[in-house]
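What follows draws every value from the coordinates through simple rules; no lab data is involved. Predicted, not measured: the structure shown is a model, and the values here were computed from it. Cβ atoms are built from the backbone, for glycine too; each structure is taken alone.
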Structure I
Amino acid sequence: MAERKQEPYAKDAILFYPGRRLSDEEKQRMDRYELGIDELTIDHLVYAMSKQIENNFQTFYTVAEEVVGEEKALAIANEIGRRYGGRGYATLLEAKGLGKQGSARLMALYQDLVHSIRGPKHAAALYAEYDDERCVVRRKECIYYNEQTPQNGKYTEAFELGCFDGYKAADDNLLRVEVHRCRYRGDGGCEQHWVYREPGGEKPGK
């Protein structure tokens, strides 16, 4: 198997993600609204916006289950994921004029882009690795999983499975997505593989 690659920006030592250098104490002060406006920095603002996205997901899961029940709430989470992941990736392929003809490298570019724009916790997934057969993403944290509400892990799973269906619908070359490890299963981190061809095999459709 060929050695997997990363894009050149993965080795750029000057790349810095606002919010990641906040101490746990500062994050807790922000969560408790103990900071005054005059103390806020870009790091605090980026961290807070990212945390709000995470909190919105968790609130939605909890309320949906209370209102429509677990089965329908899981179906909603799955459908949101399908639209969320599929539209985003399809937009990138369209921007590059590729229609539905993606590749492991393009998936890596997409994963790196979206993980870099959704807050410091999501940026823990940088940077994807790829070869001709697959794109691999590893991370210790996930914006869609909250350690304070582990009971909602089932909705994280439903959402991500929907995302994977959306990716496959957007890319005729994507065979499947494999989840090797994930936080919602109780693992210490996540590892996902977007498979584009079997070892030694040809691209789909050949």
Structure II
Amino acid sequence: MIYIYDLILNWSDKRRYEFFEWEDDDEIEYVKKIPVFKINDFDNVLNYTIRVEKDFLSKIYNKSEAYGNRKTEMIEYACVFCNDDLNKAVAVEFSDSGESMYKSNIYFLDLDDIFDIGSRLNIYDLKYEVLCENDNSDYYLTRSELIKKKFLVSEINASYRDNNYDKLRYMYYEIFGKDDSDVELMRDRLLSSLDNDFNYLHDNIYNLIKIPNF
């Protein structure tokens, strides 16, 4: 088994953040060592929740170590996967039943080391079951944009629910450059615009709405 040493991982059970989006309160772990496997079907492992077989769990059991406060701590089931083309990699932590619980993108400074290791590895025949697809609908958004989108969705729905139609019309005009008498249509079109093309107009509305007593 071949290991990569001294990685910084940002574990998440939902969205995997790029390194430039990492924040201090994220679940960041400083990993002393972790095994590396080169696999086919990498995109399935990346984009789906999977369950691996017991044999693989046994293979990686307590093979990963993290720096704790005073001593090295074992990570029961974790590893790094890279693809055959050596241009993608992800760290995965599994439950004791083999389900992929947490994933982390790799810090960009560590990718070359992982790909160098991968070039010396044979393809590992990973046996797994696909459980469900991860929600990738907002992966085109940055972390900041995702926060703004969720805020605006809440504001649009609240304005419609509370009959605050002046606010709804203001947001609609800023996005579409016109007014409309159908408030339900305005709500639906505003929500649709956030799904299809989050842009500087949404950013402007967010900044204005965040002003106290708007």
Which of I, II leads on FRET efficiency 1/(1 + (r/R0)^6) of positions 67 and 115 (r between Cβ atoms, R0 = 25 Å, to 0.05), largest value
II
Computing Cα extents along the principal axes in Å, for residues 123-186 alone for each of I, II, the value 60, 21, 17 comes from structure II
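Among the shown structures I, II, from which was the value 24 of relative contact order in percent (Cα under 8 Å, 6 or more apart) calculated? Let's see the in-between values first.
Numbers: I: 24; II: 20.
Among I, II, the structure yielding 24 for relative contact order in percent (Cα under 8 Å, 6 or more apart) is I.
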Origin of the value -0.82, -1.02, where log10 I(q)/I(0) by the Debye sum over Cα atoms at q = 0.19, 0.22 Å⁻¹, for residues 3-50 alone was derived from one of I, II
II
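Taking P(r) over Cα pairs in 5 Å bins from 0, in percent from the coordinates of each of I, II, which one would give 1, 6, 13, 15, 14, 10, 8, 8, 8, 7, 5, 3, 1, 0? All intermediate terms of the calculation are to be shown ahead of the outcome.
Details: I: 1, 7, 13, 18, 18, 16, 13, 8, 4, 2, 0, 0, 0; II: 1, 6, 13, 15, 14, 10, 8, 8, 8, 7, 5, 3, 1, 0.
This figure was derived from II.
Which structure, out of I, II, was distance in nm of label points 7 Å out along Cα→Cβ at positions 27 and 147 derived from, given a value of 2.0? Let's see the in-between values first.
Numbers: I: 0.6; II: 2.0.
The correct label is II.
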Origin of the derived value -15000 (helix-only ellipticity at 222 nm (-39500 (n - 2.57) for each DSSP H run of 4 or more, over all residues; to 500); candidates I, II)
I
